[in-house]
Structure P
């Protein structure tokens, strides 16, 4: 009853706007959105990376302009601090990497002084500086990387100096940091989690790892003592299938792998041996690699790019069956390297799927509703677009505008509503190089990196002040409880929920549920997230939640 009354009040408020008032407010919002220019956060932090929300601020790593040394930084958008603590002039900089919020801690790898040698070890942020959690490799460098949380523990890869690089787990304390398994016996190491080979699904961590019997294959970790096991030897014997490009949706994981008879093709698994199989042999040519990738869920199907040997790398779709795995559209007809449309950077926005592709004449922003007829180009760019994400009910991406190099763009999904976010200063020739672009949304503000003045990549911010003027009856979407600890309830009075997506605060896809109105997010670490629903009339709505 309380929920119903709450929705009724929201609807009454929305209905209270006159048509003229709604139009004026919407127009004001559109003008604010498009007109606002980027604002420099700090001139001293050069090449910011790993932008991460923690304690309501954006934490990141950057070189200090005056010394060139790399430290941990924090900013509330107005005040920016270098978090180096008390260090000597000979300190090379802590050089933090792979920032991860876990159990109310900010965990990362950083340099540790050991007898005058600086080795990368497991750290956390305490007070005003990095603090060592554990020196995993005494007298050497463990190099922790690829942090992923499962059931209240944080997993990662590290090398203790005698087992090689293997899976480790931590609860955030020195005593609670241990090696979870020795997959490749001896000092060689299994080198887990490489090239996109890690994902969380169905109560497990799925990963690629190498042992001395099976090569690099599909493994699973459930967090128990004996719970690290080979799921399937896809390419039998000591040869490797090299599973990569993992994507989780509806308790299944799509990925790319090579078996005994086929090249690199799309595979799917539910985390069991029997439930792991090749989806379809797409490329049956003399060079039988379809090289699938960029798997993305949309409207109860999974979209991806693949090369069937006849049409080049084009847009494919699957319903999870072999018969239902088909070429959706040959955007750039032909089979040579120059005839590949190479669709990528898929993202769902406002009930449709957007991506970048090349049609043989030009690159551009494309959109599809799942049909070949309605797969069309929205705008033309001078190169392949990248870094797609959503913020404040708008679509963002980076692309070359043909005049000022690669820039940040904003779009409402239409041709007329897509434009470059122009800086107020004279632009650099290539202000947003692909390899260095970073972004995060913290406390309603978008932070991102660019080199607008030609004097180094710095962090900028953008606040759109979205007034959230919505169509009555289309936007009644409530999540509760918020903050949430385990099960999140979702309700809408307008249409049935078709799909629910959990996104990180930076817009990264974490998990998808089809047709669910209750989702269990207990396995995710504490912090801010976005919950995005798509209704049966293809309306997309997003709300921010706090996970305790």
Structure Q
């Protein structure tokens, strides 16, 4: 069995089944990997052996990006996925931080690099004739190295929802392990078609999309996610499997439902961060199986859903996964719920998800010892994610460590409030966060986006909140903003820090304010 991506790719170099479909073109695995091998040969020849063998990519999902990924795997050098939504000095800083010797890009992204200090990285337009000639002259591939399971395959930047993005060193074994798990879980094979619509510079697309196709020899359909085009793409290409991260299911469900939505070949969807309502509704509407798990780019903590996972829970943790109080460095108490299902001991039960056994698959952040030290404390890995666990071991997320709120002397977490608000009919997306109280502590604020053509009045919101028996009176949002959209990362995660920075009075949309001690919004 293959233990690294290099071995996995070599098993497909003589495979004449379809590997890739894009537009009106298709490639067999043999053709796709021949192109990747040729590009890798040119890059290996161009790399300075005295510097880290790091090749960056500033490319959208498409044949060029998949070729670069396969080339890095075959060539034994490190691919650095640069976020295509970054701009200016932030973009340049990522390239420099990753020590890229070469940056592969295309005509669409070249203007983004004008005038930037890239630390000496050579910029290559992969669609240029000059590069085609260099690749053709390179000769057979002699890999930079034969890789091991824990050697770095790719550097993937975190999404940056809670600070500057950090470059995670992803080992070869991680996508191999993930691909095997998902292929087995969904019984996937060479006749399946994988829809790769999440950004390929991100861990979800690598571990839950690309790795799945490599493992079972399925066809890849790379594209940029579009809610309006989603179902047409699935039908056109015969898509049977898709991965997602963040809010894509919500975006699709916000489009108008059609009577024949379930008439499609999609069998399975796997991803992270969908709400219980979206999981159930997407499965019903498109007649497929949806499995949502917990995952971070670092993958030091593994939590998996299984049969019987209660609503709101992300599953049970693997060995070593625990919830700790960061100040006392002790395990948090088991969650206690009242007769309505409301958490009654948040102060004692909510803590940070940790791996008590150490790093897990986390190989560290590249060139960022301070961030490494922040993650690895007291011999444990600290995720930055808040959670609580019930008496049966089921884990419930409560947000990031910045999502704690102190309201009228009581600690509240954003996650449980968001899960309750997601029950509201017509709601597409929701973000709950803290804004300063005018006297002391915090107030709860919610920014919401409604589904297409949905309507909501203050009175309807009041009636909904009053009907939720597990919603603490202190958890009623003091402020609610009805937005057309929410600021988000390239991986569809809401940027709460931007919402917090906007405060109460900025940010556009329509603001509703609840009277200080009452339940009415105006």
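Just so it is clear, none of the values below were taken in a lab; they were calculated from the coordinates. From a predicted model like this one, the values you see are computed outputs, not experimental measurements. Cβ atoms are built from the backbone, for glycine too; each structure is taken alone.
23.2 is what came out when mean count of other Cβ atoms within 10 Å over residues 247-254 was calculated for one structure; which of P, Q is it?
Label of the originating structure: Q.
Assuming 5.8 is distance in nm of label points 7 Å out along Cα→Cβ at positions 71 and 319 as calculated from a single structure, say which of P, Q it is.
Comparing all candidates, it corresponds to P.
Out of P, Q, which one gives 14.8, 47 for Rg and Dmax of the Cα atoms in Å, for residues 279-334 alone as computed from the coordinates?
Q
With mean count of other Cβ atoms within 10 Å over residues 263-270 computed per structure, which member of P, Q shows the largest figure?
Going through P, Q one by one, mean count of other Cβ atoms within 10 Å over residues 263-270 is largest in P.
I have -7500 for helix-only ellipticity at 222 nm (-39500 (n - 2.57) for each DSSP H run of 4 or more, over all residues; to 500), calculated from one of the structures P, Q. Which structure is it?
The structure behind it is Q.
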